[in-house]
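Take a look at the structures listed below.
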Structure P
Amino acid sequence: MDLKLSLGRLIRVFADGVLEAEYSYAVNGNRSSLSYPLVGVQTTYRFNRANLVTEVVNLVNGEVVSSFEYKKFACKKQYKVIRSHKL
């Protein structure tokens, strides 16, 4: 297994010379996506200004198969998770 790093962040994973996984990051360091090119799977992430995840979208061959939206309650340290499936 061969790992490629950039600025201390994992960006690519190779096994026997084949790209297995690829990561991308926003300027602030939050992971913006993770993809597995061999099987056509990708996960994208969105964050708010407090660097808390607000959305996760899972795609297979470019088609959304599931998504999750995270909303924080105004005065509490609790979140509401809205799950959506598209199968």
Structure Q
Amino acid sequence: MLEPSGPRFKVNTEVADVLKTDTGTELASPPATASSIQGQIQWLFHDKRNLKKVDKTAGTIELYDDAGTTVIATSTITDSGTLYTES
């Protein structure tokens, strides 16, 4: 159990505060492979929240910014009828 005045409690309180109050900026492109954990979590958030357009003819998925006006990433898709792939 954490003591309310102990150092572990203070660290826990600081971490909880950061998670509840810090905000991130909108990403303009996918984060680099070796980016911060914050950038990687932001990317997951963008991927799940923002508009995606799938063009089966062109074989692409476009991920848009929050406003839905600017493409921030494009993925290539293929579907052989047996295997669906995104890259």
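Since every read-out is calculated from the coordinates, none of them should be taken as a lab result. Predicted model, so just to flag it, every value in this text is computed and none were measured. Cβ atoms are built from the backbone, for glycine too; each structure is taken alone.
Work out the source of 0.95 here, i.e. which of P, Q gives that when FRET efficiency 1/(1 + (r/R0)^6) of positions 18 and 50 (r between Cβ atoms, R0 = 41 Å, to 0.05) is computed. It was calculated from structure Q. To test your reading of the models, identify which of P, Q gives 27, 18, 8 for semi-axes √(5λ) of the Cα gyration tensor in Å when calculated. Label of the originating structure: P. Using the calculated result -10500 for helix-only ellipticity at 222 nm (-39500 (n - 2.57) for each DSSP H run of 4 or more, over all residues; to 500), pick out the matching structure from P, Q. Working through the options, I get structure Q. Taking relative contact order in percent (Cα under 8 Å, 6 or more apart) as the criterion, the highest value among P, Q goes to Q. Here FRET efficiency 1/(1 + (r/R0)^6) of positions 10 and 34 (r between Cβ atoms, R0 = 25 Å, to 0.05) was derived from just one of the structures P, Q, and that gives 0.25; the source is Q.
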